[in-house]
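What follows is a set of structures to go through.
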Structure P
Amino acid sequence: MIYTQHRTSIKWIEMIVTILLIGILDYTFSLSLSDWAIDPLIFYILLFSLRYGLLGAFVSFALTSLYHFSFLLMEGSDLLLFLYDTNELAWILLHFFVALSAGVFSTSYRERYQSLHIRQEEVVDENEQLKQTIQQLQESQGEMRKRVLDSTYTLSKIYEIGLKLDQDATDLVRDHLIGTFTRVFRARQLALYHVDASRRTLRLHVRSGEVERLPQTLFIDSEQGIFARMFQSKKPTIRLADELDGPLLVAPICYEGTVKEVLVVHEIDILRLRSHEMNMMKLVLDWTGTRIEKADALEWMLVSDQLVDGTHMFRMEAFEQKVAQQVQRHEQYGQPYSTVTLPIEGVDLSLIEMELILRQSMREIDVIGYDEEDRILHFLLPGTPVESAERFKERIEHVFYVKGGKRL
């Protein structure tokens, strides 16, 4: 710590008042300070030289010289002799050397002190910044630890989602997918659609929302827009700013090497659209695709003894079980369904031939049942309301007549 005085006027006042006090004491008590063996004025020079550096040294030397000249004048000495008297010259040189030495020492010491002080302040600032950085790092680590522990996507929760999607029935897999998006990704107004072969029509599988926003059939443009980007990237795709009429999010479900189903979402929590959330969404959708494919293969393997030989037509007992599942989905999700019957009495085509003809005008998700006693075909149309069932019946009758040459 060194003495600092930034106001120049105070410095001048200190040096002038001090030299005046010395003069007053010297004159009052007739001390004859200049005649002392050890001149007290040297201590005056040392004091202000060390106190204020070179400036204090030169000013204190000038004031002591003026004081000494004044003392000589008061004694009646000739000032011209001052330049030739060796004693006086020695006095001047001694006082000047003391002032210069003390001033240089004080200035260099002050500069070195200031340099060290500045460095100390920099170190203190760096330490303070380091403390703040460490504190922020600790807070971030605590927040990250809390987020990991509270995260929706901890390993246990991901495993739980995977288990729920791993079902033996394709409809159950789809139902749990809707539930997962509603619960985990906070999606609303969403539905799962089946993609037809032309990629221009989406047929409803299961819906959770308003019928007006999620109709039974969606007609899409697979060449441009949000659906085109989705088919190209095979990833969850978000609507662009200029796409005002489409859904907010469309997400593909791929199996058998292509996009087979599409999840359409109109409302979702904006925080679920970050890159990490989208990656988790794709992971869930990819897993769903494998589970649907597995469940579909398992279903056909398990119901092989419930099918009419050589066809994918269910016997009536198994067909009624399929209808019961649709009744349950209708009660849980409000999912519509309808059934249609067609008598085939008098038709001399085999069931295999009839199925080949009828499947051309049916969706992949539609189910056919066959009553062997009454020779009646039963059709289960998931997602099709009752008022649309009659049009379906007219369509398959027309296709059967055109391609099969028979009128049912």
Structure Q
Amino acid sequence: MENGAQDLPVDILYIVFESYAELDRPAVPQSLETLLLVCRTWHDVASHHTRLWSTFHLDFQTKEDAVYWAPCVSRRLVLYTANALLDIKLTMPPTAKHISSDTEALKLLESMLIAFVGKAGVTAKRWRTFDVDETSASALSCIMAGCLSFPTPNLQELRIDWLRCRRMLLPNTSALKTLSLSKCTLAGLPNLASVTSLQLNYFYVNTMRESVEDQALASALNVKMMKIETWKPFNLAAKYPNLLSLELCDSVHAGSLAGFCAPVLCDLTLLVKAGRDYLSVVSCTGIRLKNVKKVRIGLHGQTSTNFPDYLEGLRQFLKEVVNLETLIIEQPEVASLVLKLLTDDCEHLFQSHPVRLVLKGHSTELGRGEERLPSINEFRKQTKCVPDCSWDDLFLQLSFM
């Protein structure tokens, strides 16, 4: 048996080891270190397979998970990772919130986080990915801010939910490519100069200097994908020469896009509450809507909508994206408005080139000329949108959807 194990090619052993690593948790009888005991060959290959020991995707369901992982993390950081870059992901489902009220479990989690940082932040310099979900960040909020105060020159991806901090974070993020902050209240954003993917969901800056957030956003000149979700005014007063995809959710206040410029933007998502949000985009001279090829539109949240008002903004927006190739619609309510427009006062749109309509797994090519109405009626049937009717009847039926 031992000879058979020794004879396996290294690339096959890597597959075996990584598959085993995915099962590494308290419920499994043997930990990952068991691989080292099979034979000398396995010991040598496994101990030198850096990714095995430098990838920490830790899911905390119960207190036993904290009991298992706290010493395991400390041991592996010392024995096997050497100078390897670290990929860290901490998840804790909402059903495990009780862990944060267990004193022993919380101390174990805190000791684990401190181990990831290292003395004077020496281990934090090796972070490549740091991903902490909402429940984990809330449970570790007492020490999380301190752990994020050290330089992370190799950090490429940072995702954090629900963090509260009164100090500036991450003084050195020169390699950062992906940043996602959700429901965080911070003293400011890290350096965004190298970021290519930026996502800010209900992000707040708790400082008297309102320009801190705006200045940070203006520095993200290499960003290619940006998502901003907020109900409060924001200011994207900068030129983003590489921005290809923009997603704006909740509210787009008048002036939020004043000074904004994205000359190569081709993918635009608007999940908004009112017609004025569309008009804020239409009035932005820095967005060349005629160059946009892919659009996703829809309502944001579950709030009641003034559909006549929403319609007016939507109408003006569709008249501007004249070279659109794909229109993705999030809800049947919005689709009903779009389909009515395309057979009414916007029927002249998209007659010179093919446009694909998409709604919840259904897709169709918008008909042109005499084929327009039949193609739309068929799409209405497929997607359960409001059948062809007057505007008054449409608004009445939408009010009950």
Structure R
Amino acid sequence: MSVQKSREYETECLLDLITILLNKDLLPEWRREPDWAKVYKLADYHHVSNTIYSILLGMDGKRLTDWKGRFQERFRYAVLTQERYQIEGKRVLKEMQRYQIHVLEARERLITHFYERKELRYPQPLRFLVEKGKLETIHKIMQNLHYEKKQKKGTHIDEGEIWYYHAGGVYIVFSEKCHFTEKKMNRYFTVTPQKFPKKGSFYYLHEPELEDLYLYQIAYMAEAFAKGELEIRDLIDLWVYYLFCYEKLDWKFVNKELKYLDLNYFGDLIIRLAAVWFGQIGEYMEEFPQLADMERYILSKGTEAREENEEILPLIKNVADVYERDLKRERRREKRQLWLPPRDYMLTIYPCLSESILPLPFCWVHRIVNSQYRKLRGRIGRSILKLRDKLKKQKQQWKEKRQEKS
């Protein structure tokens, strides 16, 4: 495989292992054993440490033995969690049919279908697009299935998403529409499940056409790329799906829609990068020097080569602007909550609010005045103490000077 010279050796080894797995090639003949600590950290950072475990079983190495256990832990987690997700997904869909709710399986359940073995993909929360006006019914269904409303820690929650958690680490997400930063993409993917074909004999379960799924895949990757969240796992998703569908897709339609979404250039480059990584088409790196910048950006999750990639996908700058605007809005909200807390909190200070909410504005004013008064009193007190200490020091200095003169 032709490899970019500036790529770290451990990165090269990780991509080699994934390529061997996807293409069912022979084990690699490396010039030296990699630093397995670096390989593991990079693989875990991009959620592919479970993916390469089966390849590592057939490999020996002095330093590998100490790290095989770590890879095995991730693989076992993936196996168990994927099994749980498959079981829970069927349970949820069965209830959707029972309550006659139109639903479209989204990202996780669709993508794992194209993997030869589901445990090769590190699990993500199950996502379902549901028809409008059914979220209350869905909440009752999820309660009956012993789920609780709870989002995953450290996960960004898009507008309109409702998260549920089940014992065993299972997260399921419902939404009434897809969410994208770019308005044009938001409008394009604002669709209801009913617009898609029915899946098999199920009346209320729908699935996208191959072209729709490919377009969504590129749009999703563009959004994740712009946010600095795109991973090696995502490119594996794209590659396995591309291998399945490239002879079946209506490319004229796909390219037309990608052009409308301003994703044709990005879509072309991202599939070429996947071909470089997993398809052993290294000459693309020489033909398209932009791929090197994309690789650096993805491997670092947006911390490197950001400016270079803004030319490839202007959405990066738009996302940064939106993030800055959201951050300012969040800070304003936090300040507002600090100055004007909700009634539940104010009740702990002003019991009179239990009888009526009308005194709430007066209680806010009273609390703010008291708070500012305490701050002012504290500042004055500290100033007086500093002044007193200063006068004591000066008095002591004068006394010492008089003693020296005498």
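All of the numbers you see were taken from the coordinates with simple rules; none came from a lab. All values reported here derive from a predicted model rather than from experimental measurement. Cβ atoms are built from the backbone, for glycine too; each structure is taken alone.
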Handout entry: distance in nm of label points 7 Å out along Cα→Cβ at positions 91 and 251 - structure with the largest value, from P, Q, R
Key = P
Fill in the blank from the handout: With distance in nm of label points 7 Å out along Cα→Cβ at positions 107 and 131 computed for every candidate in P, Q, R, 3.2 is reproduced by structure Q
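Say we calculate distance in nm of label points 7 Å out along Cα→Cβ at positions 123 and 347 for every structure; which of P, Q, R gives the highest result? Walk me through the numbers on the way to the answer.
Values: P: 9.7; Q: 6.9; R: 3.8.
When distance in nm of label points 7 Å out along Cα→Cβ at positions 123 and 347 is computed for each of P, Q, R, structure P gives the biggest number.
From P, Q, R, which structure was relative contact order in percent (Cα under 8 Å, 6 or more apart) = 6 calculated on?
Computed on structure Q.
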Completion exercise
Across P, Q, R, Kirkwood radius over Cα pairs in Å reaches its greatest value in structure P
